[in-house]
Structure 1
Amino acid sequence: MEIKNSVVLITGGAIRLGRAHGLYLAQRGAHIAFSYLPHEPGPETQQEIEALGVRCTATALDVRNLDAMRRWVAQTAEEFGRIDVLINNASPWLMRPFLEVTEAEYDLCNDVTCKAAFFCTQAVAPFMLKQGRGVVINVADLSVYEVWPTLGHHAIAKAGVVQLTRYAARELGPTIRVNAVAPGPVLLPPDFTPEQIEEARARTLVKRLGQPEDVSRVIAMLIEHDYLTGHVYFIDGGQLFSH
């Protein structure tokens with residue numbers, strides 16, 4: 001699928017990696033529709049994307065509200081005429097020791113990260129099937145394959161995203177291709193200490209941190225390469241195989 005003039009839907013697209021993906025694909029000529037939480041800089045990100053000469057809509061939305069999410073998908077399809085790509089990016093980052101995780105925190109991680117991705121894919125799929133093509137890209141991470149202290153609830157939700165990728169690829173193919181990306185240390189939490197940053201760098205085989213664009217470039221490749229589906233692609237500088 002060509003990126004230029006495609007319509008890309010991104011959950012959680014105002015900040016961090018979601019914002020980076022929107023800007024990168026807009027630079028390649030894609031039109032962007034993204035959701036954001038009310039306290040996030042959605043309008044500012046929308047202006048940045050529109051400044052690249054493409055169309056962009058930004059919708060304040062909690063993806064846990066499935067009815068509102070479905071309306072957003074339908075409105076986007078009506079406004080743009082189609083939806084070519086869905087990037088399930090929205091995910092909270094809640095660090096908590098295993099014995100202290102509350103039911104509300106567990107539900108928040110799972111509902112935003114996995115449940116919303118499942119039902120957003122389900123909402124987008126009929127439009128893609130009708131138009132005869134579509135790409136879904138889910139954002140997992142290395143916590144599915146490594147054990148990260150204080151992030152068990154997060155990792156369990158991301159593991160669901162990996163299985164969603166496999167099952168959706170099987171059931172929606174060949175018309176819709178579904179893949180996942182698993183970033184490593186490409187955009188560290190803002191409260192990381194210098195020691196934590198150095199530790200993250202040292203765990204990679206290339207001995208450096210990545211950049212958001214490293215993930216965006218793989219997402220662009222997965223959009224364009226029509227023989228790839230059902231897999232997880234690691235963007236981690238070799239961290240997973242370094243120990």
Structure 2
Amino acid sequence: MRPIVLIPARLASTRLPDKPLADIAGKPMIVRVMERAQAAKAGPVIVAAAEQAIADAVVDAGGDAVLTDPDLPSGSDRIMQALRRADPTGVYDTVVNVQGDLPTLDPQTISATLKALADASIATPVAEIVREDERTDPNVVKAVFGANRRALYFTRATAPAGEGPLYHHIGLYVYRRAALERFVRLPPGVLEQRERLEQLRALEEGMQINVAIVDTIPLGVDTPADLERARAWYAAHPPTDEAR
């Protein structure tokens with residue numbers, strides 16, 4: 001495997017405008033996400049920036065950024081465009097898509113998901129749900145999979161039924177490059193549009209998705225309250241140069 005890590009980011013957010021540039025412990029959130037990705041040491045880390053302001057913040061922090069079309073419909077389209085611009089000759093055959101609003105991401109989650117790719121087209125991490133309220137929360141996406149850890153379905157509903165653990169899907173993906181190229185060419189799927197979950201497009205088309213079971217769920221920052229929780233996390237876990 002020759003992985004490259006891409007982090008899509010854009011300023012347009014209805015619930016938290018300009019969130020990639022929101023300050024967390026003295027640095028923009030997108031820089032904090034970049035640092036967490038760099039700590040995984042999986043490969044080069046590049047931010048796929050929809051706006052120049054994001055690219056400037058990343059470069060000022062010593063990182064790498066590629067500008068993408070701000071009108072692209074999804075993060076997957078953004079990373080595909082960034083990949084083509086950053087690696088036009090196809091040096092990297094594996095693409096790690098890290099959401100730009102996960103400033104508390106455990107770097108080991110990236111490593112575990114890369115290992116889970118195996119013979120699949122895509123891999124993604126999950127963690128067992130431990131909070132009772134998350135079992136029925138439609139904002140917590142559940143992953144349904146069997147003993148072989150191949151994903152069968154993703155849903156906002158409480159699934160599967162019956163006794164046993166439920167798993168919280170974490171929005172990070174590892175793609176084989178050819179699988180990503182195929183995925184972004186596909187039209188939105190029926191189930192994708194119904195559940196508003198992009199990964200269902202891949203399952204509808206018969207693409208194999210493996211899951212990696214990890215121990216921690218990163219905080220996704222979508223609202224001002226989420227941002228305050230991320231700031232509190234960094235106050236309790238001050239980063240060091242050795243941790244990056």
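All of the numbers you see were taken from the coordinates with simple rules; none came from a lab. Being a predicted model, the structure only gives us computed values, none of them experimental. Cβ atoms are built from the backbone, for glycine too; each structure is taken alone.
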For structures 1, 2, calculate distance in nm of label points 7 Å out along Cα→Cβ at positions 84 and 100 and state which one comes out highest.
-> 1
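On mean count of other Cβ atoms within 10 Å over residues 4-11, which of the structures labelled 1, 2 is highest?
2
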When you work out Rg/Rh (Cα atoms, Kirkwood Rh), for residues 28-131 alone for each of the structures 1, 2, which one comes out largest?
-> 1
Tell me which of 1, 2 gives -9000 when you compute helix-only ellipticity at 222 nm (-39500 (n - 2.57) for each DSSP H run of 4 or more, over all residues; to 500).
-> 2
Relative contact order in percent (Cα under 8 Å, 6 or more apart), calculated, reads 19; among 1, 2 the input was structure 1
Mean count of other Cβ atoms within 10 Å over residues 36-43 - highest-scoring structure of 1, 2 | 2
